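These are the structures in question, set out in turn.
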Structure 1
Amino acid sequence: MATYVMSDIHGEYRKYLLMLEKIGFKPADTLFVVGDVVDRGPEPVTLLRDMMERSNVFPIMGNHDLIAYYNLKNLCREVTEDLLDTALGPEEMNSLIDWIHEGGQTTIEGFQKLDHQQRADVLDYIHSFTLYEAIDVGERTFVLVHAGLGNFRPDKKLREYALTELLEDRLDPERQYFDDPNVFLVVGHTPTPYFWGKPQIYHSHNNICIDCGACAPNGRLACLCLETMEEFYI
């Protein structure tokens with residue numbers, strides 16, 4: 001029985017399947033996906049629907065997942081002739097344009113292939129993503145959050161962080177966020193080549209950065225086993 005973490009799969013469904021095969025993922029194991037399941041890569045909706053069927057896979061919200069949920073929900077509105085001009089207001093339209101610019105087109109295309117019930121199920125699933133997790137593995141505690149802990153204070157509870165602080169504000173990997181040496185912060189969001197020029201998991205000051213740019217030309221999908229700290233790459 002093992003606990004694994006991945007992040008920023010970004011629609012790379014084939015890499016995800018290859019990773020599950022590589023780690024020998026079993027029903028007794030647990031996988032946490034630390035945000036950004038969707039967008040950019042070729043099969044984000046297929047990836048979502050696979051994760052939905054696995055009771056031992058637990059998704060955490062990323063900024064791409066949140067904006068996908070918001071825009072897909074808007075696109076699901078019933079548009080009649082009378083409502084055509086007002087179905088998407090300026091705010092909704094700008095959000096849709098920004099999302100497409102950031103890689104949302106592949107998510108839209110996959111979503112369009114679903115029937116009404118399948119679309120509703122996918123939206124319900126994204127809505128169920130947690131904003132963070134704090135899990136104990138042996139003597140260590142791992143705080144899992146997509147981007148970081150923006151506007152961090154030692155006395156600030158996880159539930160007190162705003163969405164942007166968890167999903168968009170990038171962490172400082174050289175900062176020790178927790179005094180306890182057995183507490184680790186695990187994040188995605190910022191590709192690790194930004195920190196040290198390599199698509200490899202970056203460890204520093206009890207921060208573990210696991211976004212190795214799965215959808216980038218020279219990037220890799222990374223997976224970390226929290227019991228052994230063994231790293232896997234596709």
Structure 2
Amino acid sequence: MSFTWFATFQNDTGPGAEIAQAELEAVNAIVAGTPGLSSGLIYTPWAVDGLPFDDGPPPRLQLQLYFEHIEDLENALRAGGPLQALADPDALPSLAKGPVTEQAMLARDFAGSQGPDVSGTFCTFLVHYPGPAEDLNHWLQHYIAHHTPVMRRFPGIRGVEVCSRLDWCSALPWERVHHMQRNKVVFDDAEALKAALASPVLAEMRADSGSFPAYAGGNAHYPMRTVHVHGTTPRTP
């Protein structure tokens with residue numbers, strides 16, 4: 001288990017909006033240079049036709065950064081810390097006026113596989129549950145014990161992760177959100193994601209969803225192109 005931080009740059013310019021390559025390179029440099037970072041993921045939309053989910057426009061950009069210690073995460077977010085550069089309108093002009101949210105969470109890794117080839121681009125299906133749950137403890141116990149094993153049966157699966165919320169300190173000028181859960185399944189590419197969602201495992205997922213403990217807020221699913229960023233402090237085994 002590790003600490004992870006999400007920054008979500010909402011899509012305020014309409015479907016198909018893309019970020020300039022120079023800005024993505026600037027984001028990569030900021031993330032890669034963050035002290036205490038174990039690793040980082042940079043997500044941008046991946047248009048995939050024919051999926052059995054349509055939750056509207058995906059985030060224009062989402063970051064997920066991993067830290068072994070909460071002190072390293074909070075140090076990166078402090079006033080004058082390295083991640084303050086992400087909020088500089090001159091650094092990321094196309095994102096400067098759009099809404100941004102942040103959330104720190106605990107990440108549980110249920111991969112049980114090789115993982116994707118992090119030297120290239122891979123496909124992540126991001127999901128979040130805003131909540132609330134009637135009984136969050138019961139919700140998490142059920143999801144981890146029953147839903148996660150089904151997710152791991154998807155053909156071509158390369159990674160499974162479930163994140164739950166925590167309290168954290170940040171000096172970034174963005175809205176803090178408190179989604180009760182985020183999770184993801186990871187594949188080599190969009191075609192592998194489509195094949196997995198066309199498999200009988202999806203029916204198992206939907207059947208299990210019918211037994212979820214009571215919750216509100218629904219959920220949202222987004223296929224995202226993913227680039228891995230090596231951290232300054234690699235995660236321990």
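If we compute relative contact order in percent (Cα under 8 Å, 6 or more apart) for structures 1, 2, which one ends up with the highest value?
2
If helix-only ellipticity at 222 nm (-39500 (n - 2.57) for each DSSP H run of 4 or more, over all residues; to 500) computes to -8500, which of 1, 2 did it come from?
Only one of 1, 2 returns -8500 for helix-only ellipticity at 222 nm (-39500 (n - 2.57) for each DSSP H run of 4 or more, over all residues; to 500), namely 1.
If we compute mean projected area of the Cα convex hull in nm² for structures 1, 2, which one ends up with the highest value?
That would be structure 1.
Coordinate-derived values only; no laboratory data. These numbers were taken from a predicted model, which means no experiment stands behind them.
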